[in-house]
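Structures are listed in the sections that come next.
Where a number appears in this text, it was derived from the coordinates with a stated rule and is not lab data. If you're wondering where the values come from, they're calculated on a predicted model, not measured in any experiment. Cβ atoms are built from the backbone, for glycine too; each structure is taken alone.
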Structure 1
Amino acid sequence: MQADTQSAPVSKKMLWAGRIISALPVLLMVFGGTFGLLKPAVAMPGFLQYGYPEKVFLPICILELVCAVLYAIPRTSALGAILLTGYLGGATATHVRVGEPIFFVPVLLGVLVWGGLYLRDGRLRGLIPLRGQTDQRPVG
């Protein structure tokens, strides 16, 4: 069964805006994951304050990198966006749980992830059209 989704055309300006917006969370995630892989002495006490055991530090850093790379590759960007949403949701929950006021940072990163993908991928715009009430087609 074939899905009835139309791919909206992507202008060059929209494509480049999407790429630039998408690059911001990718760079932050790659920097954070790489920083974690290097295991600097300052990273572990900060990580442990969130209540996670030390043994999950490396897997979380690897997961962060994998999600960012999947998102950066055009063919797997939708999967990467979904995985990043889950990852960033966990980060948001962690910040809220420990009472940090910067819980909105992962939420903003998630908005950038989906906003950038929306601008650069016509298939996503075909699935989620942003229209006014009068411009919607009847279902059925």
Structure 2
Amino acid sequence: MSKNYNWGKTSLKRMQGIDERLVRVLFRAIRIASKKKDGIDMTIPQFGGLRTADEQNKLFENGFSKCDGYEKKSYHQSGRAVDVIPYIKGKNVYKMEETEKQLAFHKVAVCMLEASNKEGVRLNWGGNWSSWLDRPHFEIRN
């Protein structure tokens, strides 16, 4: 039985300024999630799309990024990165049990990486990094 997940108005707004290849991946990923038996709805969180240097710097100062936005820029500042989190009605994914949270983020990653493969866009997922786990983060490297 397939679901019918769609990007919400806020997520669509947060896609503005993002590289069109990433936008294509996002739309394919939500379609893939809708068809999967254990698919998951997704959303783009605040500051999950295009960021200004000041926005990036605030995230850096609060310990949410390794990039300060000025000397070390984030892929978000060029529109070549997006953060995608699981959308589970009524639940804050960050307050879930660790194993449940990891599973939800991995479901998002499966859909995003499958979509990127089908779109021919090489994505780097922050959940695969060894130095800094950033499960919501997807960036274009080519």
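Quick check: 38 is what I get for relative contact order in percent (Cα under 8 Å, 6 or more apart), calculated from one of 1, 2. Which structure matches?
On the way: 1: 38; 2: 24.
Working through the options, I get structure 1.
A value of -12000 was derived for helix-only ellipticity at 222 nm (-39500 (n - 2.57) for each DSSP H run of 4 or more, over all residues; to 500); which structure in 1, 2 was it taken from? Intermediate values should be presented prior to the final figure.
Working: 1: -21500; 2: -12000.
The structure behind it is 2.
Match the computed value 1.00 of Cα Rg over 2.2 N^0.38 Å to one of the structures 1, 2, and report its label.
Values: 1: 1.24; 2: 1.00.
Here the read-out was taken from 2.
When mean count of other Cβ atoms within 10 Å over residues 66-73 is calculated, the result is 18.6; to which of the structures 1, 2 does this value belong?
Numbers: 1: 18.6; 2: 13.8.
Only one of 1, 2 returns 18.6 for mean count of other Cβ atoms within 10 Å over residues 66-73, namely 1.
For distance in nm of label points 7 Å out along Cα→Cβ at positions 34 and 58, which of 1, 2 scores largest?
On the way: 1: 2.0; 2: 3.3.
Comparing 1, 2, the top value of distance in nm of label points 7 Å out along Cα→Cβ at positions 34 and 58 belongs to 2.
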